[in-house]
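So, here's a batch of structures to check.
Please treat every number below as a calculation from the coordinates, not as lab data. Just so you know, these numbers come straight off a predicted model, no measurement behind them.
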Structure I
Amino acid sequence: MNTVRRDIKERTNQISKMQWSLYLFILMGQCCFFTCRLYEYHFIEENKSWSEAQRYCREKYTDLAKVFDMTDMSRLRNSTQNQGEAWIGLKNNTDGNRTWHWSLPGVEYIQNDSSWNLNGRTGNEPPGNCGRKRDKLVDVSCDHTLWFTCYDEMKKDNKTLYLITTPMNWTQAQSYCRSHYTDLASGLDQVDGEEMKDLFNNSTFSVWIGLFRDSWRWSDGSDFSFRYWDMQLFNNEQSNKTCAMTLLNRSGKWSSDECAKEKPFFCYDDKMILIKENKTWEEALNYCENNYKGLVSITNPEVQRWVQEKAKNADSPYVWIGLSYKCTLGLWLWVSDYVVCYNKWATEGKTEGCDMSVGVDRGGQHEWFSRRNNETYNFICSKL
């Protein structure tokens, strides 16, 4: 009799394990095809000045359109059949305050004085708005022609960096890298890393990297670094042309015009919202489910980058997102029932426990940290 009971128990455990395995297999499959449109573009075929267009977008949607990368540009162009000019949400800050950016979308510029050599210019070379590298970074005129280093996210041949020995100015180098690879080498991890040192091989030549500065700012305050200027038409020195437009009949590339001129325009509608109230994770979850769709799930780098933009404006050191540890399953699970296929855990930031959920760091690299559910932070809701 005991043998029969033991056999039944073992069989039951086997079935239970099979059921959990099947359940986890189904969960694992969910994230592979999940995409989330965090914002929508709307083409408004009414002629307005840039300021009027900005006011319209803020009243009806979120703001004038911002563009993160070439994927956004394709979506922007595909949202209309119009082939003329249209305002976007980029404007020149005429106070002369220029900000450094990395060319590769999503790489945030953080000042590191030890990486610069401001006395490293040669001859009568004046300071400029593009970054070149020899042993350290130097700011010089973007019109110089230099070799340059491209970054390839596909990591063909286990390489990410490629030295191009055809001299070009900075804009031409950027265009070449975006056409043949991913972008110019960007971020100190790439620019000061071992792979870059191997490319130099103790030589002293200078190369362009993906560092530039400008005075253009997005209407909603975002720090997106992507620029898509049509260099045949755009002249940054034209002080009366301080508002950006997309030229839909020229592959969507950008130029600028006088802000008082009237044109159609693009708005964007944001699908996530930062709630500046400090709540526990459970309270935040209930708030988002009662008022929106739920706490935001981060399933790919694109969503992470948009969450980062929101987190910068938080009033708490972390912001709750919809990821918590499920003791019954022994894994991290999104409130949308997706498993973690993409992550940005901080080093030693991951602690598994039944009362743990995830907060995104407001500053620094906006990484993920395990936080106890009873701690109170701002949080991000998804409207989708």
Structure II
Amino acid sequence: MTNEIEIGRGKRGRRAYSFDDIAVVPSRRTRDPEDVSVGWQIDAYHVDLPLLAAPMDSVMSPATAIRLGELGGIGVLDLEGVWTRYEDPEPLLEEIANLPAGDATRRMQEIYAAPVIPELITERLGEIRRGGVTVAGALSPQRTQQLWRAVVAAGVDLFVIRGTTVSAEHVSSAAEPLNLKRFIYELDVPVIVGGAATYTAALHLMRTGAAGVLVGFGGGAAHTTRVSLGIHAPMASAVADVAAARRDYLDESGGRYVHVIADGGVGRSGDLVKAVACGADAVMLGAALARGVEAPGKGWHWGSEAHHPELPRGERVRVGTVGTLEEILHGPGGRADGTLNLVGALRRAMATTGYSDVKEFQRVEVVVSPYTPR
């Protein structure tokens, strides 16, 4: 069944939905929130929370990756960010936070023009390892062939290949593209790859052997991809499409389960709930964690799109500070706007609808109910 709308006589488009367009519906059963499990297992790694931190300099430093791991999630460090370009990036993070709006993009382009230093990759990942938590780092597809050996040698547990969009079939006349299938096959660590926003793209990524697929396009709250490139992927439909690809690939592969991770549009607790309801096994949080007291962005948020040397497709945005990382994840919440106690909200939503774990909650009833947040 399709839901196409005629845009004009020569073009039709499928109706797609964002998280703001849908809502979860209670069922006949309820539970106590204490009886709900939100744990998540990916490959050999069990984590208490189905949450990863986005590899963005405004969100993750080695210290915040360790703190997030202690709180039950997985922190993913951007291995092309300031922490692997500079021995001491703290003054630069302070400078970015205080840049006038009109100067921010150009100055960030200058800061991120410094080369990535492989020895710093080893040092930063080693610091997270010594913190006793799961070690995860991210590279863009363009840098993976150049730097992956330094990442693996440093002892990474989860390798994330993250871009605005990542395909299993990249065509280039200028350079030999990354062969994802061969690369993942030869690697000894689980790989999470994305973004993907369609059924077909996700299915092809699953066939490369990836342990997880990131669902999304762009840099979440900080990207301007829709206005600069005209490209946008409403997240509720994207997650549901990729979840369908997971189901079909499970049959095709004879039982291999690939995790679906919503990456983008999950700024508040209600978005987290609806991402799981649409089929996500976990979510990748950016702006939600950038609001933390410990966040390196100091109340500001940006991704790699914001400092692209030729065509910036994002910007530094003010998200403010609402509480500590512990308060953002576990509460207690002192605000009613969905920015605090995200995990508590997920537990309560699952309990209210009668589901006991995340995989069960993926079967919850969802309705189309457009809503404009205040």
Structure III
Amino acid sequence: MNGYRGARTAMIVGAGVAGLTAATALAGAGWQVEIAEVNPSRATSGWGLCLTGPALRALAELGLADDCLTAGYGMSVITHVDVDGEPAGRARLPRLIGARQPAMAGIARPVLHRILHTEAEQRGVVVQQGLTVTAVDQEGELVRVQLSDGTVRQVALLVGADGIRSSARSLLGLETSLGYHGQMVWRALVPRPQWATGIHQFAGKADTAGLVPISAGQAYVFLTENGVEQSVLPEAELVPRLQQLLEAFPGRVEEIRPLVSVSESVVRRPVLTAFLEGAWNRGNGVVIGDAAHAPAPQMASGAALAIEDGLVLAEELGRHRSVGAGLDAFVSRRGQRCRTLVETSVAIAGLEHAQRHREAYPLTDAGHRLMAEPA
């Protein structure tokens, strides 16, 4: 098909993983793209994440997989360790970007953000820091967007990529609820132990812990605290509390626990999920990434889904004569894949909560097999 032939102008709300990759893909397809990012600084929070095979495959299409592998830490194996500290199995993930390439990569969030930001700007994307969208009106084939500084844009496409608590979603009249699953997840940046050449996940009698390398010298510890209410702890209590929670684990976790004391900081966040039922689009506006589908972190695939969204969005808009038709096709193509991943992650979280770890492992493998299929 000839694809959309009007003025290819797009406003994206949010300069996170979803927003930057969507901007890069759209700019590569000839769109003029502007991003409104509410954070006045380019600094991003969080220590690290895992780019699974589908994320690397999508990044390879943008020409960024090699940069991420160079800056991060390539891996191919997840080692499961039982409550007694003994190995409970190893999952070898599919290598989706070549037999000699890693199956996945751990990477620091600030490093990934810098790579994505640089590529977007090199393609002509304009990133406006300290601004967000405050009002949206559909005007025929255009969207009238008012920004928080009072200025107005008229664009052919509005993309909400502003996370699980998306304001763009609400402005488009799309609503969903957030699910809390009785879990708080902890993360701390630590020196990488020499034995940590892949992801290690440790089943505990109450909680689950793990270690993910993100560079030759660094890794992040994660711990999923089960059966707790959402709460905020004082900053001074985070390090000693995480060390206390790690005391329940035998084996190699005993080597990790002292490393937490030298961490620059520890973060603790609730495990929240969301899935937007029905359409993710209204008129010429659409939401992507966590704004549409936010999985629990157990599948380590939130970033993969977000990056895929950006590529698929640009592809479908290029295949259809109108933006609305392209958005309908995008949602149709992405819905079931994203729903299944979110539901799988929630099921794994429930099994962890019930201490049924060995039942969770096959679900994890099934989720990664699903994600290995074409987006």
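Among candidates I, II, III, the computation of Cα extents along the principal axes in Å that gave 56, 50, 44 used structure II.
Tell me which of I, II, III gives 214 when you compute volume of the Cα convex hull per residue in Å³, for residues 56-143 alone. For volume of the Cα convex hull per residue in Å³, for residues 56-143 alone, the value 214 is produced by structure III.
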